[in-house]
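Listed after this line are the structures, all set down as structure tokens.
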Structure 1
Amino acid sequence: MSDQVMKAQSFKALHIPGRPIILFNVWDAGTAKAVAASGAKALATGSWSVAAAHGFEDGEHMPFDLALANLERITAATDLPITIDLESGYGVTHDGVGMTVARAVEAGAIGCNLEDSARETGPLRAISEQAARLKGARHAADGLGIPAFINARTDVFLIAPADAHESLVAKALERARAYADAGADGFFVPGLVDETLIARVVEASHLPVNIMASAAAPSAARLAELGVARISHGPGPYRAMMKALENAAREALL
């Protein structure tokens with residue numbers, strides 16, 4: 001069994017409802033080493049942070065070859081499992097998404113995030129279209145013999161105001177079922193922060209649920225009580241680091 005296969009299997013096993021894996025997102029080899037030194041069990045990149053660190057806006061504006069080179073430097077810097085945020089998959093078709101995932105796995109990733117936002121046609125892809133893209137990703141990873149963890153992200157809640165979230169739970173769960181059938185391993189619902197609604201999604205989802213940490217979200221301890229299996233920090237660590245750097249520079253330049 002290859003080292004990458006073992007990392008993929010161990011990463012999947014960390015997704016335990018009620019005992020969530022916490023991913024403090026990194027954006028380069030240096031931050032990967034720092035977070036690894038903290039005792040992290042796995043690492044995840046965040047597309048917003050990676051793009052910003054390289055001078056790009058989020059939304060696949062950063063060339064994929066550059067994102068891949070950054071991933072390769074991260075995987076060379078640590079022995080921890082690494083999952084990469086691949087945004088919408090850097091591909092127009094499901095075959096294109098599959099090729100993207102294959103290249104990421106070949107570069108050492110043992111998992112990825114794939115979101116259902118549509119860069120070309122509107123806020124969200126049709127469920128059938130996104131399911132096909134996830135199937136392409138699953139087929140590509142399996143074809144390389146790596147049981148990569150595909151974290152299917154839905155932006156149903158992210159693009160809607162909080163007062164509309166309750167009415168969107170059923171739509172989100174419909175996506176969760178379709179994404180599970182397509183071969184996804186996890187269900188990521190950024191933007192969802194209401195405890196009652198999180199509990200409903202966790203209870204009904206066929207996949208372990210990922211919540212994004214934020215000032216508005218419940219604490220990690222409370223999310224664990226609600227049965228969440230994964231907590232990620234997204235762009236939070238980058239923003240905090242850049243603010244600390246700015247403040248330190250301001251003090252030095254007085």
Structure 2
Amino acid sequence: MTMKTIDLNADIGEADTPEWEASEAAIVSAISSANIACGGHAGDAVSMRRTIRNAKAAGVTIGAHPAYPDRVNFGRTSLVLGQDIDASALKDTLRVQILELANICADEGATLSYVKPHGALYNDSVFDAQKADIIVDVIKSLNMDLIFLGGPNSEMGRAAKDNDLRFVAEGFIDRRYTDDGHLLSRKIDGAVIKDQTERLAQALALATTGEVKTHSGKTLTLRTGSLCVHGDSAGAVETARQARAAIEAKGLLIKAFAA
């Protein structure tokens with residue numbers, strides 16, 4: 001019998017303090033995939049190289065975490081196409097971000113395996129077909145056999161399917177969901193799960209049954225191949241370590257979807 005596997009990913013390479021850097025260096029020992037910021041919302045060549053080295057040393061699969069070019073708002077503010085940014089400019093910045101990380105990976109003897117958009121770009125591309133298509137167009141144009149990691153039941157998955165691009169859906173350990181299976185806006189109180197016990201319960205439920213309790217208390221089933229913990233949330237390292245231990249204790253294997 002084949003052991004069921006699940007990927008555990010974290011958004012890292014975003015640190016701008018020594019404490020945060022130390023946390024990011026520690027979290028790689030608990031995850032199987034690392035989504036590395038590549039200059040859009042955070043990160044630069046120095047942080048990319050450092051994070052790639054940490055991930056490689058830990059045997060962790062590497063993904064690009066591109067964003068709207070908006071460091072002021074940490075990539076968490078929506079940009080309207082044709083108003084705040086045009087489609088060609090968005091394509092260009094995503095391509096530049098992913099390629100910079102890919103080039104540093106190559107320089108470090110590491111492999112770039114997938115792409116996961118960050119923040120508002122991710123949330124927008126759940127519902128916005130044009131933005132989802134732009135991300136898929138960029139990934140396909142790079143011709144690097146990259147997998148697309150994104151939200152379940154989303155335009156991202158539709159765009160990937162339409163273009164014969166491999167897509168993996170993810171669930172979030174530290175975020176609340178709406179009744180339609182999408183992330184609750186960070187503007188709403190309680191959108192980020194802060195309690196470790198609640199994070200652990202959600203991680204286990206997603207990994208074993210795919211079920212998740214929504215913000216309103218309903219039970220949903222999400223089909224996911226990866227679980228995410230945000231590297232910038234308080235207690236992220238402990239969350240990742242506890243989630244890994246608890247999931248493995250249930251007989252599942254933590255393994256990168258792109259391994």
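Can you spot which of 1, 2 the value 25.0 was calculated from, given it is mean count of other Cβ atoms within 10 Å over residues 5-12? Going through each structure in turn, the value belongs to 2.
With distance in nm of label points 7 Å out along Cα→Cβ at positions 29 and 133 as the yardstick, tell me which of 1, 2 scores highest.
Working: 1: 3.1; 2: 4.7.
Largest one: structure 2.
With FRET efficiency 1/(1 + (r/R0)^6) of positions 61 and 221 (r between Cβ atoms, R0 = 30 Å, to 0.05) computed over the structures 1, 2, the top value is the one for 2, the highest of the group. Looking at structures 1, 2, which one was helix-only ellipticity at 222 nm (-39500 (n - 2.57) for each DSSP H run of 4 or more, over all residues; to 500) calculated from, given that it came out as -12500? Working through the options, I get structure 2.
Quick note: the coordinates plus some simple rules give every number you see, no bench work behind them. Quick caveat: nothing in here was measured; it's all calculated off a predicted structure. Cβ atoms are built from the backbone, for glycine too; each structure is taken alone.
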